[in-house]
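Next up: some structures, all given as structure tokens.
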Structure 1
Amino acid sequence: MVSLRLIFLVTVIIISDAIGDKCENGNKEFCDLIGDAHKANEDGLKLMKLVLDGNGTKALQLADSFVVAVLKAKQSELIDGLKTALTAQLNAYDKVKADCSSSNGKCEEVLFEVGYATLGLIMAIAEVHPVAKTKTTIEDILSTLYPLMFESNASVYRDKLHASGQQILAIM
């Protein structure tokens, strides 16, 4: 699983340069993170076509539309757009996870993509949040997640990521 994550990360970084060109924000790190989230959602949707046909697909399509909207958002719209995108992404995770409870091993790959997109959104929020105290709090939450990426069961990590996303929404 670790090698899959590393291969995916390298692939996304290469692809994110092309997606990042469409970003209106101008902050390369932010644009790369949002581009990565979009790409992960697209990859998750492609995998879902092979194994799932439920509420998760619709929820992830909606979440990804909000991620794409953030790419095109003006500076004054970023925080509200990110909050909407993260809310939709967390909802998509719940729906995909419910759909996956009765499916096969491909679900792990789909859930990985959804989790990766969620992490990208959270990191993007930390990158551009204008309130220093909130930004620091988000960075502190992120720092508790990083050790779990490789040391925990993947589902434990994703559930903690989801809970952290909810916590971040509450402080935004």
Structure 2
Amino acid sequence: MDKWKQLDREYIIDNRWVKLAKDKVQLPNGTCLDDFYVFEKKSVSLIVAVDEDNNVLIKSEYRYPVDEILYELPGGVIEDGDSALDAAKRELLEETGYTSDDWTKLLSGYDYPTKDTNVVNIFLAKNIKKTGEQKLEASEDIEFKFIPLNEAIDMCITNKIKVNGTIAGLMLCAAVVKGRT
């Protein structure tokens, strides 16, 4: 299979969170597309944070674009110069006040490769301990609660958890806990 050829790129939006590019591309069959849009977003790290009893730390946060309060895993963007694991450790501490000495990478994959460039990294942090306080950004209003892993899986199956990265992380965590990986 041949790749597409980029003929031109114009940035429509360019800020610290996202770049929106309007590309002109040529397909392998010779067809030209004058307005193929690509979102360049920062990659992220998500954390399945589990205590010694296999309870998962889940956050509730209002998400303006979908106008819903959603259940999600803690996580955030990977800043320039940070590794995915560095970002995971930082975000877990900042958002929750918890840390872990036992980290496993569960997944590194694309979120929406049809239009986006960012990578979602999902880590399992086992035996988490409260070592600090939340240090939230001004735009964050986050509540946390521990949910038994089996209950969190049920919440995914019944569509109470609706965020794809969270669903993937919880399902992978369940597989690890049950010895499937």
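Read-outs: derived from the displayed coordinates by stated rules, not from any lab. These numbers were taken from a predicted model, which means no experiment stands behind them. Cβ atoms are built from the backbone, for glycine too; each structure is taken alone.
Observations, loosely collected:
- Here volume of the Cα convex hull per residue in Å³, for residues 26-105 alone was derived from just one of the structures 1, 2, and that gives 77; the source is 1.
- Structures 1, 2 were compared on mean count of other Cβ atoms within 10 Å over residues 34-41, and the highest value belongs to 1.
- Identity of the structure behind -29000 (criterion: helix-only ellipticity at 222 nm (-39500 (n - 2.57) for each DSSP H run of 4 or more, over all residues; to 500), calculated), options 1, 2: 1
- Rg/Rh (Cα atoms, Kirkwood Rh) derived as 1.04 - corresponding label from 1, 2: 2
- Read-out mean count of other Cβ atoms within 10 Å over residues 42-49, computed value 18.8, structure in 1, 2: 1
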